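Each value in this text was obtained by applying a stated rule to the coordinates, not by laboratory testing. Keep in mind that this is a model prediction, so the values were computed, not measured.
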Structure P
């Protein structure tokens, strides 16, 4: 493979990365990501019965399913755990890459680490490798790919999962390059899921994690991938984003740690609707507002956020894949419940909620930055209530205390598995010193 191929640079980075190479801030970010995403998975345990039977009888027994501990082959554990982790759509986000890297990388890394008997230190290095590969490519390609209808998490996730798996398998640069090339051909995902309100959004992350593990395993057994998998005339960049091959030149790996840009969600709704929900909760709480009191709502947001697939979605909905993306619905839910929960997202047939969502108008304001929102609520009594939030780096880029506090807020949705949350926090805090990943997995069982 030519030295100039961008996936060669990605492979060299992933194959050579060790815990000692990582700044402490990066290691701490891994701890935060692990806790947040595992807590989101546990809080989605009610989705498990629709996923676990798909893989529960597979052999050999290599890696655990979150929440239940059933042992299945690593690639199937990665699949099921990724679906669960992404089920709430509350998992971490790299906004510039428009990607839920964690729900592809972390389940793949945990599954392979358990199978291989890897240490916590090896897991940390692999997770960083996966995030950096997925988000480095995503920063360059995701905006163009999204505009063409592809879902960034679906097409980038296999690259990140393959990088993490290759790291844990101890593949050298050549092997890791083949793993990434194979993963590039295993990438898929469309944003139509948000427009039609279907369930692909969950399965896309499951397939991303699974296909990354499979790509690395194939490479470990001698399978080869295209020499220009990312930058060829019919390669990843051209096919998914329609951009020139040099778009992936100098990815600044190890100089710009993109994992530090990952942000978190306080609510199980789209990243774009986090701020409108937060503002709506604040208005409803401050003014003791009831749904029946609301005459109309106008929500202003950045044009790119307003125009993202699904943001303007209206009832009737057929699933939470539509309701969690719909700014009108999420605002109505926040005004009614003064929060947003996975169960509330399933109330999309509730007449009062649907009627309230119908009174919400979403407008574009180019003066607002991305992820910002301004709400104007008119009440039937004639009052005009306003709220605005322009997020800064700390709003959603929480440190450990913020991530831990949010995990505590999810306790009521964790059911019987909530009993393990404190053990999960302790295991994640010590992740880089763990002799194995078993404490992380067993804590999710409660």
Structure Q
């Protein structure tokens, strides 16, 4: 007879490596524009404000289509819908190589956001089909560590592509970057149809006893999972508060994600391959930190302080990075701590709404929180770019990002209980 732990280990080995790989590719396609900036800004004569607006306008399309996408996944099924999302965003990401002007940059980034909308909240909701609340933070941490691994792998890979392929076939290095990092998403979209199941009942690799055990574990979560209609979701103060918290935390994520290569260059490192290699360090440290924090949160059942302290540490380290901006070693150390703190907030944060919502409420609520929160992905790079153009320094922009993180941590302490319940 299979034990619960062995069964969940089997489920995890079946689902998580593939979903993790998909998220690595997704996040890499979302933020590789930060590396492309090092060359395309000169080639296309973009100002920092144009770059920041183009980087951020992705999230306008993302915001507009997030909730509809997640609700469609309920009707179509996770397997087919996630496959559609991945194939379409891969093609559009590769098509970024045709960017020639600010307008084409804005349009392609907007369409990329439309295409990718629904992937992250869809996977978060998909994981609730398999894992009960007490296991969820560590599972989400493994999935979300794809962000960190995208930084570890993506930095050196992006730097190598841009330096090695520059000029080949009449394409610039940044054009090869978009092409070679976009096409894997298309291949993964096709594989999704073969490797994912819509839920426990569709998993032919599980026998009836194993399916019953998984359903029993999910049933232990009980009544707190709200089954509201959409009107109640959009009118819920709890959902809006969580969306605001997420917005403030995401300000930090994309403040680092879109500007980390530039921050490293500002410290005195100029070669794009060296910059790519150095960006792997903060993300490598963050990958370990976020899994350790999430495991400790699941083990203790404590949510509030795990999110808040990680946000405060990220804010303090980001402030420190501005003080040591001209020292590559100290700046990189501060950015490593900042990245670890910022990324460690997210897996624990997502254990809060997924325990609170169920059914169509989960589909709409998770997507609403994610879409509203990810508007920070528009605000953050645009503000940092505008501040840099106005002051000729990224320091004030990073201080604004640090303040947002601190505010997010404070709001969690005010509104969320120790176990993740809303006060």
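Couple of notes before you dig in:
- Origin of the derived value -15000 (helix-only ellipticity at 222 nm (-39500 (n - 2.57) for each DSSP H run of 4 or more, over all residues; to 500); candidates P, Q): P
- Computed 1.75 for Cα Rg over 2.2 N^0.38 Å, for residues 208-255 alone - originating structure among P, Q: Q
- Rg and Dmax of the Cα atoms in Å, for residues 200-319 alone derived as 20.8, 60 - corresponding label from P, Q: Q
- Identity of the structure behind 59, 46, 41 (criterion: Cα extents along the principal axes in Å, calculated), options P, Q: Q
- Computed over structures P, Q, relative contact order in percent (Cα under 8 Å, 6 or more apart) reaches its largest value in Q.
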